[in-house]
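Every read-out reported here was derived from the displayed coordinates using simple, explicitly stated rules and does not represent laboratory data. Everything numeric in this text was worked out from a predicted model, so none of it was measured. Cβ atoms are built from the backbone, for glycine too; each structure is taken alone.
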Structure I
Amino acid sequence: GICEGLGLGLNAMSALVTQGNAEIRWLATAMGARPETLSGLAGMGDILLTCFGSLSRNRTVGVRLGKGESIESILQCSGGVSEGVYTARLVVELADKYRVLMPVLTSVARILNNEVSPAQAVFEVMSLPPLPESA
């Protein structure tokens with residue numbers, strides 16, 4: 001949603017979703033999950049719906065952040081739960097615990113913590129050298 005709010009195209013969105021999916025797979029397998037679980041509906045299906053679905057609350061929060069609205073304002077006005085807002089910090093803690101590199105998901109947490117603007121975070125992540133998509 002952040003990419004959409006920033007006015008970026010589908011190529012940028014797809015690149016970040018693909019990298020984010022790889023990061024989730026790295027963390028989940030480090031924690032003992034089976035990689036094939038993440039390829040099915042419970043993994044990839046959920047990620048695609050969350051990132052691209054018009055009714056996704058997480059995507060809506062991202063769009064609003066990308067357009068410059070503060071997370072505080074978004075949460076104050078939102079009628080539903082956007083679980084990603086609350087779990088982003090926990091994902092970063094787990095990544096640290098399991099020593100898994102997660103630049104996309106760490107950037108989301110940094111945006112939500114008001115440590116970096118959405119535009120700066122996307123620029124930083126897109127400027128990183130390519131990471132392997134499988135581990």
Structure II
Amino acid sequence: MFDSVGPHVVMAASSDENHPPENITDGNTKTFWISTGMFPQEFVLRFAEPTQISGVTVDSYNVKHLKIDKNTTQQASQFEPVAEKEFECTEGQLQSNYISLNGSSATQLRFIIASGYDHFVSVHRVSVKY
């Protein structure tokens with residue numbers, strides 16, 4: 001789903017060697033990044049250049065409340081809110097949620113998982129619609 005010009009994970013609040021953050025952008029829903037059990041959790045995707053983004057699809061498990069911030073520079077301190085969504089509990093199935101970003105231009109997207117339905121959450125894939 002992603003190639004060398006697609007986004008790459010450049011930061012994650014937690015990491016497990018068996019389920020690293022890079023799994024978020026490998027295009028495979030069978031691999032995933034898992035949190036450490038505390039909230040908030042976050043990860044940042046970086047694009048090679050400013051990119052117009054229509055929206056993102058997040059395939060996850062146990063995520064309850066997600067916020068997305070964007071950045072139009074390479075400076076990690078200048079994020080601004082762009083979207084927020086409450087996910088439904090799917091009891092044993094992957095959550096798949098499309099979140100519109102209304103054609104926002106960004107060099108980075110920060111995904112903040114504010115809460116979950118359990119102590120641990122997983123993100124299996126983030127797909128970007130341009």
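When P(r) over Cα pairs in 10 Å bins from 0, in percent, for residues 50-113 alone is computed across structures I, II, the figure 22, 48, 24, 6 traces back to II.
Given structures I, II, which gives the highest value for Kirkwood radius over Cα pairs in Å, for residues 26-65 alone? Mind dumping the intermediate values first?
Working: I: 11.2; II: 12.9.
Structure II gives the largest value of Kirkwood radius over Cα pairs in Å, for residues 26-65 alone among I, II.
Matching task: 2.3 is the computed value of distance in nm of label points 7 Å out along Cα→Cβ at positions 10 and 74. Pick the structure from I, II. It would help to have the intermediate numbers written out before the result.
Numbers: I: 2.3; II: 0.8.
Among I, II, the structure yielding 2.3 for distance in nm of label points 7 Å out along Cα→Cβ at positions 10 and 74 is I.
Which one of I, II has relative contact order in percent (Cα under 8 Å, 6 or more apart), as calculated from the coordinates, equal to 36? Numbers along the way, then the final one.
On the way: I: 32; II: 36.
Label of the source structure: II.
Work out the source of 2.5 here, i.e. which of I, II gives that when distance in nm of label points 7 Å out along Cα→Cβ at positions 42 and 122 is computed. Provide the component values of the computation, followed by the final result.
Values: I: 3.3; II: 2.5.
The correct label is II.
Determine which structure produced the value -18500 for helix-only ellipticity at 222 nm (-39500 (n - 2.57) for each DSSP H run of 4 or more, over all residues; to 500), calculated from the coordinates; the candidates are I, II.
Details: I: -18500; II: 0.
Derived from the structure labelled I.
Determine which structure produced the value 38, 31, 29 for Cα extents along the principal axes in Å, calculated from the coordinates; the candidates are I, II.
Numbers: I: 38, 31, 29; II: 36, 27, 25.
Value 38, 31, 29 for Cα extents along the principal axes in Å corresponds to I out of I, II.
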